[in-house]
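What follows is calculated from the coordinates using simple rules that are stated; it is not laboratory data. Everything numeric here is computed off the predicted structure, so don't read it as measured data. Cβ atoms are built from the backbone, for glycine too; each structure is taken alone.
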Structure I
Amino acid sequence: MKLFFNVLLITLVTRGLYAQNETNWLPDQPGKWSYHHKLYGPIEDYKLSTDEISSFKHKIDTIIETLHQNPVLNNPVGFEPSVNVRIIDENVGFVHAPLTKLIVGARIAIQFCPYFKDESGNIKKHCIEVSSCEISSNCPKFTAESYIHFKGGGYHEELSDAALKLNRIFLKPSIVKELAEGVTAYSNDKIIIAGTQRPYWIPVTIGELFELNMNYYELCYKFSDNDEGYLAVIDEIKKEKAAFSPEELNLPAYRDNSNISSITADASGNQYMQFNPHYFDKSLPRTNVQILTVHTLTEAFTGNCEYTDLAHIRHFEFVKQFDFNALKSLLDVK
């Protein structure tokens with residue numbers, strides 16, 4: 001019991017210190033734009049030439065300056081928009097190619113860091129776990145969420161490859177609002193800005209998904225010293241597949257949690273999709289921007305701001321004044 005009261009006392013004291021130090025927010029404090037034009041991450045792994053790196057940095061700077069023109073960021077009040085850029089390698093493991101063959105991907109993060117006055121009267125910014133907007137360039141993986149998650153088996157390349165093919169499939173989010181041609185806000189808090197000549201997502205057919213499932217579980221059985229449990233799963237999936245006609249196997253697949261395969265033709269479920277492997281124009285330079293994904297507060301398009309903390313309020317205002325056509329004009333594809 002004594003230990004409980006000690007822990008409680010420490011918690012209350014900690015909260016009290018936090019309240020004294022960081023809840024004296026300054027919503028009217030003039031802010032400043034904070035961007036240091038530095039690229040973090042494995043840029044060297046892409047093996048770009050000096051000219052290519054220079055071109056890429058210019059494109060990123062142009063995107064950020066376009067975002068900077070938003071009135072909320074251009075004249076920040078009560079917060080500091082803190083911006084950083086990271087070159088990413090998350091596409092490795094999502095597509096079969098080394099970084100030296102891939103289009104360069106980057107993630108721009110804008111943190112809405114509110115100002116506060118500490119107990120000594122000093123004005124500081126709070127940037128720990130605050131609301132943020134992330135803009136990803138050329139990152140297929142970040143266009144969606146709700147991916148299927150299958151274990152890859154680690155040491156078995158065949159099984160890892162089979163899991164990878166399944167893990168690229170996701171459940172299609174609903175559309176919140178069409179903001180412009182090629183600019184769509186989705187219910188997963190993502191806005192996709194893309195060219196319109198080719199779709200960035202394509203449906204997964206029932207037959208295709210059954211084949212991927214069967215291949216995965218057959219390899220699980222092979223590399224598990226013939227675990228009989230996998231045979232039961234395989235037999236059940238075969239029965240479920242047999243219930244579909246050849247014509248139905250070519251229809252789009254939807255999710256059904258009531259069976260082993262989670263596959264149905266009933267369009268009332270969530271549709272399975274995958275990133276279109278033919279979306280990117282491979283004839284363009286690797287540093288060109290072909291798709292942008294904005295992870296932000298898409299509820300700004302459907303209702304009023306219900307947030308009470310300053311970081312989210314400013315973020316909400318930022319989304320409401322977003323110039324998507326200006327950002328779309330920076331794409332290197334039609």
Structure II
Amino acid sequence: MYSRFTLFFFFLPAFLFISACSSLKVDKKSAAFKPPTERKLQQLSPEAQPPHPSELKGLATNVIWHVTSDVEDNLSLNQDLREGVIHPLKAKGIKITEANNQKTKHLIEEIERARKNSHQLDYQGDQKVDYYIKASITQSSIKSKYSAPIWCPMCSKDRKGTCKFDQVAGVQIEVLTLPELQRLKHINVEVGKSFSLDIHKECVHYNNNPDSKNNYLENRGDILEKLIKCSGYSLIEFLTPKGYVEKYFSDGKKHIYQLSSGKTAGFKRGDKVSIFQETATGKTLLGEAKVIAVKLGKSFIEVKGSELRNQIRLYDLASVQYKDLVKSISCSNVLKNN
């Protein structure tokens with residue numbers, strides 16, 4: 001019988017193929033969209049800091065994804081974790097640079113050396129890389145403990161005890177800016193599963209028994225699936241497409257705002273966005289809107305409600321919402337220090 005995790009990866013290539021094909025379809029509504037008359041947009045207050053010009057280019061977020069292990073990887077998580085997390089990131093329009101070529105490996109060495117010496121990275125690459133994401137496997141073990149049967153003078157001598165197998169896995173993920181190497185995000189996921197086996201005298205290696213081997217594989221699949229989902233959710237939530245308000249259009253009935261990012265950065269028509277404004281105490285949520293059209297480098301949101309329209313000003317930040325029941329149901333008890 002296949003585990004849920006095995007089936008997940010069995011159907012994943014087909015899902016990715018369908019997603020890729022659907023992304024190639026021409027969005028006729030967006031292509032034909034023309035905003036109404038441009039209106040005056042409330043400007044930044046004098047004390048507010050405008051975004052850096054590079055943030056207004058609407059490029060896709062580009063990250064280096066590096067997986068390593070701080071412990072012996074007894075559950076063989078490394079490769080599956082490396083591949084599993086990047087699929088949902090790519091589906092959200094995030095560009096992934098993996099550590100599979102000499103140039104990237106050299107850059108990672110430079111990054112780690114700079115971190116060790118508490119220096120800023122002195123590097124000028126061929127393309128802009130926004131973040132260095134390092135995943136470190138902190139736990140990957142299976143341990144067993146044998147419990148003898150309860151003493152029973154009237155029972156048969158040939159009684160079985162119980163062997164309990166504990167599988168534990170953990171991963172720590174850091175997101176750092178480049179070249180500053182400022183840590184912006186820290187994710188710590190810990191997952192454990194157990195199973196028991198009735199057996200004589202002492203525990204044996206789980207591979208020596210078909211039942212324990214099947215239980216091990218099923219638990220490993222569940223553990224890996226949760227590691228991927230929960231760490232991947234947190235990364236998507238952090239790296240999700242963002243854009244800045246640039247222009248305001250209205251015909252008196254509809255109120256449209258142009259954002260600095262579009263299809264290239266991962267925006268899609270129908271996305272819901274949260275609109276934030278920088279204040280002296282940080283970002284303040286103003287409200288929500290819907291993306292109604294997406295061009296290559298721009299997107300357009302429709303804002304309903306005069307209260308929200310009266311607050312929006314130049315360079316307010318619009319971030320695509322990413323909500324998933326995985327966060328509240330499956331991940332709440334395994335995400336640590338998030």
>> Quick check for you: by distance in nm of label points 7 Å out along Cα→Cβ at positions 133 and 173, which of I, II is greatest?
In response: I
> Here distance in nm of label points 7 Å out along Cα→Cβ at positions 213 and 245 was calculated and came to 6.2; which of the structures I, II was it taken from?
Replying inline: II
> Among the shown structures I, II, from which was the value 11.9, 34 of Rg and Dmax of the Cα atoms in Å, for residues 253-300 alone calculated?
Replying inline: II
> Cα Rg over 2.2 N^0.38 Å, for residues 117-276 alone computed as 1.74: which structure among I, II?
Replying inline: II
